[in-house]
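Here, each number is a calculation from the coordinates, and none is a lab measurement. Not measured: the values here are computed from a predicted model. Cβ atoms are built from the backbone, for glycine too; each structure is taken alone.
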Structure I
Amino acid sequence: MIPTKDLTHYLKKYNITGPRYTSYPTAPHFKENIGFKEWNIAIEKSNNGGQDISIYIHIPFCHSLCYFCGCNMQVTKNVKKVENYLTHLAKEISLISSQLDKSKKVKQIHFGGGTPNFLTPNQIINLGNTIRKNFDFDKYIEYSCELDPRQLTQDHIKSLKKIGVNRVSIGIQDFDELVQIKINRKNKVSQIKTVLKWLKNEGITSYNFDLIYGLPLQHILSFDNTLNEIINLNPSRIACYNFAYLPQLKPHHKLIKKSELPSASQRIKLLIHTIKKLQSNGYTYIGMDHFAKNNDSLVKAQQSGNLQRNFQGYSTHKKTDLFAFGTSSISNFGDAFFQNQKLLSGYFTQIDADKIPLEKGIVLSKKDLIIQDVISSLMCNLKLDFNKFNLKHNINFKYFFEQELVRLNELFIEDNFIEIHNNILIITEIGRLFIRNIVMVFDKYLNKNNSFYSKTV
């Protein structure tokens, strides 16, 4: 069980800036000198690797600005700009799919943003048709889409169903009206109930909700009311993210008063309350920010060792190559990461020249891949068996990570964050609250300048 004792001592010691590890190495360490040579080598590795495909589609447009947003997005009403983007997106999909082994199946598709339902229903159908024309879908594909309930219509749901979407992620953040005013994102429980009715009518029964803790004016009593509403709405999964307040990188975060944000102590109390509340109502605590019904495929994936953490959070599809389309999106295949141009101008220019719109990336060394597996294992499975790891990577874990094990002992054994028995490292219940700090010990890219990361707690 999550501890109830005072955590003030730990917060003073461990509440530092650090990555969320949706990738390793993390995006700030990608390099701009990566090019088509590295891309082509990675494509060849992917084609010869036998792994199937996951697809991410980025829609960067929104109707209005949410002050907490950390995504690559822009507010626009320019219809021509959106149509131009979709034209280039279709061309990018065609360019990349033509390079891939056609025997590969698409196991998973995810639309993110921005706001995917910023698109009109017809635009959604056209985009879906483009993807299906260029790729071969697995019979049991997971096809998901992020939704903003405020601008959602029944026709949007019909169009999503038509292209094959079978899971949706609905952004709620918090139902408290005062919090909503402070983050410029108002939505009501009644709106969500209407959306769920539309989904049910179309046979889309898998849905999850996104929440954020650490927002301005949040406190346990108000957030408990939100959790009660969420539980009554009965989602199969819940993501509850820690608000990453980064005004130095996201200027619109300055619209949120720092003085109105919960303290580190208040934030961790919000998290602990959320964990206990959801666990007592039939949800399993997955990793560091996800919850799923006890019979959900996400829980089964963790139990079988097939859980993966990627740019969309936790996923059930571990053994797939990720190809991402649209501005700023990040692909991961052939032992490399490739990030697209962040600005529309650069994205358009590259595609107009019939080029993959690369901006930066990184090719992983053998050591990077080993460390990546360590971090992923701990983030997903909350334990790591040294003996099995030795066989998998042909190393001696205790020798290879001699300095890291010393640091783990110095930092976390005494505080009961980890235990090591019979060559198995286990993250304890209290350690789960500080898991980012624990895996940071293995990160070879971290330096003293971690200003592009949020606080770990």
Structure II
Amino acid sequence: MFKIFDICYLSKIPNHSKTYMNIAVVGSGYVGLVCGCCFAESGNEVSCIDNNTDKISRLKNGEIPIYEPGLEVIFQRNLKQSRLHFTTNLEKGIENAQIIFLALPTPPDEDGSADLSYILDVSKQISPLIKEYTIIVDKSTVPVGTAEKVHAALSENCDPSLFDVVSNPEFLREGVAVQDFLKPERVVIGTRSHKAATIMRELYNPFVRQGNSIIIMDEKSAELTKYASNAFLATKISFMNEIANLCEQVGANVDSIRMGMGTDSRIGKRFLFPGVGFGGSCLPKDVTALFKTAEQNQYQFNILSAVLEVNQSQKFIIYEKIKKFFDGDLIGKQVAIWGLAFKPNTDDIREAPALYTIDSLLHSGATVTVYDPEAMENIKEIYQDKIKYATDSYSCLSDSDCLAILTEWSIFRSPDIAKMKALLSAPVVFDGRNVFDPIKMKNSGFTYFSIGRPYTN
């Protein structure tokens, strides 16, 4: 009899054989496009499907609609070698596919729970098109029980013996997503089907040749693993933000505390950097969805409630520092902002702390000038002519009363300090990412505020 434990053990045994596969990826957003390109890079034939005609047209013409380091190279290579295809026709796209990945949006509903309508609608559309054994993979981040719902939707017009539904959550970090996919720390596959597990393991073997594990578990455990992972990372971030806020009250330095904590192997060094809160498409949505899942199952997840509360207030911390510095009167003040994306190496501004800071500044009567290496066009779609847009980091400073740093792009780490001071109307910096050294800023004549570190003037 098939046992999940047996598959977990077998998944650690090296297997360098690889069989070419036909793969379909439904949804060509961030996750779908990265997955499609990386599966093609390992030699598979991949068809990416999306109902956005403009996006598919751009992709066919060799234009990537998102910014992600390293993606352009493998996209162009596999497009040129005809391993990567794009279509708006679902029936054509999944034709001959042995595995169909569902990389569709799961936006939060009004109550914060994940909206599964896109996934279930596509599952129903796929149902009558399946003519031979096919694996349907939930690649999107989905709540516990989604695999069962997808199975039910497929079963409406398809013999259940012709398919298996697998949960295969993605663990892609924006900015290093290609590296994360090609060399994953782990691959989680949720299925109770021996046949599906064997095929999925074969698909992923080329990506784990360095010995990282393919972990096979049941579908519900796989679904919850992704939420648990992101919620834990979000908890570390919010905890350090609370420590940083306390440091400012008692006169301690969060950098010293972070190093003292991070050297403990039980804690680790990562995700201990305080700042202006987490954003993006994953952590806020996933923490909220997990919290709602707990509520729906009559469990009060108190830690997550605190994480969300802390993160929401942290997004306003730089605005509050600016407001306090100017004695509550921001009318007519010009604020320069470096960094708009929720993190470096992406153009993603979803739930970015910069949005909350800009909104608060505008509401208080300030004028705002912004610069970001990649996210400018996305910001323009939201604010249009309500704010000013600089062409580079230095022009952003011209005649501004202060600078706020909200994303830790590398280009902001070693600027010409003298030039900064000359361009600003006053040498005042609010560093929401602790990019600069407080002592150096003080010695350079700046009034400098950061997160959880002593104020310097």
Using relative contact order in percent (Cα under 8 Å, 6 or more apart) as the calculated read-out, with 22 as its value, let me know the right label among I, II. I
Which structure, out of I, II, was distance in nm of label points 7 Å out along Cα→Cβ at positions 249 and 377 derived from, given a value of 2.8? I
If FRET efficiency 1/(1 + (r/R0)^6) of positions 169 and 225 (r between Cβ atoms, R0 = 25 Å, to 0.05) computes to 1.00, which of I, II did it come from? II
Which one of I, II has FRET efficiency 1/(1 + (r/R0)^6) of positions 297 and 385 (r between Cβ atoms, R0 = 25 Å, to 0.05), as calculated from the coordinates, equal to 0.00? II
The highest value of distance in nm of label points 7 Å out along Cα→Cβ at positions 25 and 241 among the shown structures I, II is in II
